[in-house]
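Asker: Each in C-alpha cells, the structures are laid out below.
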Structure I
Amino acid sequence: MSGYTFRRAVREYIPLIIGISGGTGSGKTYSAMRMAKGMAGGKPFCVLDTENGRASHYAEQFVFDVGDLRAPFTPDSYADAIVAADKAGYPVILVDSMTHSWAGDGGVLDMQEAELDRMAGQDWKKREACKMASWIRPKLSLKGMMSKLLQVKAHLVLTFRAEEKIEMVRGKDGHMEVRKKESLVGKDGWIPICEKNTLFECTCSFLLLASAPGIPHPIKLQEQHKPCFSPTACIDESAGEQLAKWAMGTDTKDARGATPPERPDEAGNVAGGSNSATQAYITKLKLSESVRAASTVLNEMLADDGLTAEDRQLLQARGKQKMQELSREI
C-alpha cells in the first residue's frame, strides 16, 4: 500500500491575497480600502499602517481598526503583525504598505547590506565575492514571511509603492537612447517596489497609474477572477464583494456586463483594445525578458479556457518566435 489517499476536488473557502501597487496619486490606498470594505461584508477590517498614520485619513469613509507598524520593517515584524490581526478575528487585513519590508528601514535590502558588512567588512574585493551569499538570510526571511501569509485565514489586501524607472537601450541607428523601463510587472515605466516574485504569489495583483487613478492594470489575473474587475472602471466595493463570494465557493456572475475578448488580426492587434485577454498575452510575451518568463506566459495561456483554438494557435506561434529570439540572445 502506498499510504496515499485521493478525493474529489471541491472548491471550499479560500483566503485571498490581493496585491495593489502604484505611485503617488494612483489611488492605491483608497482602492485597497474600497476592496477591503467589500470583502469584509459590513464588518470592520484591520489596517496595518506603515505610512505614519495616513490610513486614518480615511476614518470617516470606512469602518476599520488600525495598527501602526514601526521600523525596523523586517519581514518577521510584518508576519507577526499580520498573524496577530488574524488571531484577533478580522475578516480582512489591509497592509499599507508592504514595500517597507523590501526597501524600508530594516527591510530586506538593509538586511542584505548588514549581512554583507558582517561577511566582508570594508574589504571591497571580498564584498564583491560575498555579494551573492549575502542574500541568503534576507531572502529566507522574506520567504518565511510569505509562507506565514499563505496560512492566514483572513483575506489580505497588500499595497506596494511603485516608482518610475528608465533604461538605456541601443536604438536602431546604433546610438544609446533613454526610454521608460519595460517590465512584466510594470506599465509606462512604473515598476512596483518589491521582490520580483512577490506579486505573483498573490491571488490577483494590479498596478495603478496616476494618469487613471483606481483603474486596474493586471499583473496577475486568472480567468476565474476576471469577472470581478473591469478594465475601464475603478476598483471598488463590488470587486471585493465578488471576490469574497468566489472565495466562499459561491459562483459569481459578471455584474459589470463585460463582453468576451475580440479576435486579433494577423498583426496581433485587437479591435476591442489592449485590455482583451489575447492582447494581454501578446503584450506579456513581448515584455518577457527570458525564455523562462515566456514559457510561464505560454503555460498560463494554455490553462486559459476562455481562449479559442485560433487564439491559441496565434499565441503559440508568437511564443515560439519570442523564445527563439531570447535563445539567440543567450
Structure II
Amino acid sequence: MAVIGRVFLYDVTDPIHPRLICRATNTAIHLFDNNTLGYTTVSAKHVVIVRRDLTTGADSQGPQLHMAPTPYYWVSASWTWDGALEVYGTSVPINTGPYPVQVHLWSNGADHVLYTLQAVPGGLESRWSGQPILAFSPGGSYLAVSDYGFAIVGSKVRFFSIADRRQKFVATTYTSGGTWLADDRFVWATRGATPDVPGKLMQWTPTGGATVLRSEFWYNPTSSSDGRWLAGVLVTDLARPRVIIAPLGSGRTFQTGLASNPGFVTPTVVWYAEEKLNPAGYDPTSPDGVIHSLDLANQTDRIVVFNAGEAPKDADGNLQCCWGQG
C-alpha cells in the first residue's frame, strides 16, 4: 500500500498498474499498516483521529488533538498518529502585525510553549517557494521545526529534544523541505532569500550537529521508508527541474529529464511527475499528467498506467502526485 498526496491510497503490489483503494475528502490519511489507515475529522469542535479497518470498513475514534479545528494557514500543526505528541502555533488575527506566535508542544499529557517568534502577514509564494518543516522523528525523540511554517519570512530551522523540550540546535537558513532518515538523523534543503540563490542539502544529528551532505540545490527532499534513499528535485535551473534520487551509502545516483514531485511508494520504487515546457505560463515548466515509476533495484523507468478515474488528480483535474506519502 502507498498513500499519495495524503489523499489517495493505492495497492502498489504492481507499481506500474496500481489499484486505487480509497480517496479521502476534506481530510488527510495515514497508513498504519496494510490493513489500517487513519484520518482526522472534527467532532464536537475538536480535531480527532479516526482509525479505519480496511477489511471491514469500520471506523473507531481515537485520540483528540489539541490544535484548533480550523487554524489559519500560517498556524501549522503536526502530530503523531497515536495523539501522544503534537506541535502547533497559536491563532492570531488576520491582517494584523507584527504579532507574536507561540509554538506549542503537547507531550506527556501536558501543553508546553517551546518558543515565541514575531510574525507578519503576507509574503510572496510561488511554485518553488520555501517549504515549511514540522516533523517528529520516527521514534518520537526529536522535533524538527522551521519558523517558515508559522511566518512566511521565517528563516530558522530548530531541533528540540522531546524528553526535556530543550532546543538542541538552531540553523539560520531558509528551507525548502526536509525529512527524517532515522530517529536521530534529519536532512533538509537550504535556499537563499530569493529562488535564484543556490542552496545545499544539510543533515543534523544530536552528536554531529549540522553538516553539508550534498552541495546540489535540492527542493523538498523525501526519503524511503528504510532511510537508505533520498529523492528530491534539482532546481539549480528553475527552467529545467529534474528529479534526483541518491543513496545514503554507496551506489548509483539517478537523475531524470524534466520532472518533479518524487515520492517513494516502496523502499526502492519512486513515482514522479513528468514535466513539459510551458513557455506561455508563469512557470517555465509544469506537470504534463504522466506519472513515471523508477525502480532503483532494477534500474528501470516506466510509465504508470492507472485504471480509468483512478489517477491521483483533484476535482479540477490537477495532478496530486507524488509528494505527501502517509
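Asker: With relative contact order in percent (Cα under 8 Å, 6 or more apart) computed per structure, which member of I, II shows the largest figure?
Answerer: Top value of relative contact order in percent (Cα under 8 Å, 6 or more apart), among I, II, belongs to structure I.
Asker: Also: For the read-out helix-only ellipticity at 222 nm (-39500 (n - 2.57) for each DSSP H run of 4 or more, over all residues; to 500), a value of 0 was computed from one structure; give its label from I, II.
Answerer: Details: I: -11500; II: 0.
This figure was derived from II.
Asker: By the measure mean count of other Cβ atoms within 10 Å over residues 38-45, tell me the structure among I, II with the highest figure.
Answerer: I
Asker: Match the computed value 30, 62, 8 of P(r) over Cα pairs in 20 Å bins from 0, in percent to one of the structures I, II, and report its label.
Answerer: Attributed to the structure labelled II.
The numbers here are math on the coordinates, done by the rules we state, and not lab data. In this text, all values refer to a predicted model and were calculated from it rather than measured experimentally. Cβ atoms are built from the backbone, for glycine too; each structure is taken alone.
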